[in-house]
Structure 1
Amino acid sequence: MRYFIVDAFTEELFQGNQAGVCLLDKWLDDSIMQNIAMENNLAETAFIVKKEDGYDLRWFSPEVEIDLCGHATLASAYVLANYIDQTCDKFYFNTASGVLTVIKKGDLYEMDFPSRKPKQVEVSSLIEEAIGTKVLEAHLSRDLLLLVETEEVVRNLKPDFELIKTIPDCFAVVVTAKGKEVDFVSRFFAPNAGIPEDPVTGSSHSTLIPFWAARLGKNDLAACQLSKRGGKLFCKNYDDRVKISGYAAIYLEGNIKID
């Protein structure tokens, strides 16, 4: 199968978030796709099959299949637009989270995602111990969103990944604060999925966007994820949907061979 590695949410190589993109003629067994994702050892590997009404798309972390992934969706659209169908600027993906649309606008890729508004929950001592700092508020959707005091707190976090794994009803932890040069910043930790820290996480912004739109009283938002690689996201809030835009850069094109 043809295989690509794309750096998403960045215009520069070795920044943003790496995603593997595998182009399939038909679906493989789930166990094979999981093994490929484990072998690739990237935060996500996307698998794409062409259909009459667009593309079927699935995402695998090194350990589990994921229900929604932003950077690998952006990477998939980038590969299709630049290597498969250069005449197309709108892509439809059938996924576990419904139909996702990506529109190519010059070098920018705009994704239409479901909004996952969080509900406020109690801040436990386990939560604060796991991330190693005081938490102002906790809100839960798929991910546990934790509001902290400043951008510097987010940047300097040194969480305990083993403790994060023990937080109940929590797929991943998103720590966020108001930004200095952007509207908000965040970091994302998902050790239960084999991703101690994800460099740039599109899916977490399905929760971050409605949270910050309500808090800041605005629907157009600029965001930055403060991982070592870092990445920028351009966000819009539309009630039950969000739009997340970013750039991408190709790192590798090749083939995966499975006998």
Structure 2
Amino acid sequence: MLARYLIYIASAYLLSFIMCLMIYRLPREKNVIKYEAVCSECEEKVSFWRFIPLFGYIFAKGKYGKCGHKMSISRLLVPILAMGIAALTVFTVKDCETFGATEMYRIIVGLFSLTMLIIVFTDFETFIIPDTCHIIVIILGILALVFKFTSVLWGLLGGVIFFVSFYVIAWIAIKKTGNEDALGGGDIKMMGVCGLFLGASRCLLGLLIGSFGGLLIEGILILTKIKKNKGVAFGPYLAIGMMVAALYGDAILSAYTKMLGIS
């Protein structure tokens, strides 16, 4: 088991390098594959070691180079959170009879959670959820259906129901407020692909967790006057809710049904 933890954590650390590039470049429509060791602010060439996940940020004291421009905090937090998610995935997804190919399920859930982490930072920093993230989740959702980790019926229903529901909500909000950004298109697409991956029941659970958490945190920030800007990026809260649903959704739903005496 220790070897599995180390492999997953090391893999997440290596992936965090690509994740940091995606978080900065995808919302700005820059090439993720082509690597350039330059400052993101002034495009001055800087040393490669400054881009090493986590350690580059620490040793460079959060700055690119002589220009003095600060790196995004995501370069520090993403590697730490990615490794934490990897360890949590191994700890949470145990070998059991529920899934016939547990290791494949563990990998898929881990990749889904890391994709949600990318969405958390891109939407928080730029109010944009890149379509690349939606494509990744669609691929993972198809794999989940193929390997029968998600019921085909519930997966397809979840994708259609949540995409259509959020589209209708956005249409009504725009009509009522006249604000075309009342609910972002990225949120609509994200709910659709998450519904495909998680299935209707777990996606609904993720929506409830994300919505409650978002309202609670944003409410506290506004009431304490920590946050003056009324603009809210709802995607990060939804993404965290979906992450929780992917890791603990079955356990939470099982406990809930037992509490009600349904099963």
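Where a number appears in this text, it was derived from the coordinates with a stated rule and is not lab data. What you are looking at is a predicted structure, and each value in this text was computed from that prediction instead of being measured. Cβ atoms are built from the backbone, for glycine too; each structure is taken alone.
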Discussion item. I have 17 for relative contact order in percent (Cα under 8 Å, 6 or more apart), calculated from one of the structures 1, 2. Which structure is it?
Written reply: 2
Worksheet entry | Of the structures 1, 2, the one that -1.23 was derived from, the read-out being log10 I(q)/I(0) by the Debye sum over Cα atoms at q = 0.29 Å⁻¹, for residues 128-175 alone | 1
Worksheet item: Comparing distance in nm of label points 7 Å out along Cα→Cβ at positions 72 and 240 across structures 1, 2, which is largest?
Response: 1
Item to complete: Rank structures 1, 2 by distance in nm of label points 7 Å out along Cα→Cβ at positions 216 and 248 and report only the one at the top, that is, the highest.
Response: 1
Worksheet item: Hey, helix-only ellipticity at 222 nm (-39500 (n - 2.57) for each DSSP H run of 4 or more, over all residues; to 500) derived from one of 1, 2 reads -5000; which structure?
Response: 1
Discussion item. Given 49 as the derived value for percent of Cα pairs over 25 Å apart, which of the supplied structures 1, 2 does it correspond to?
Written reply: 2
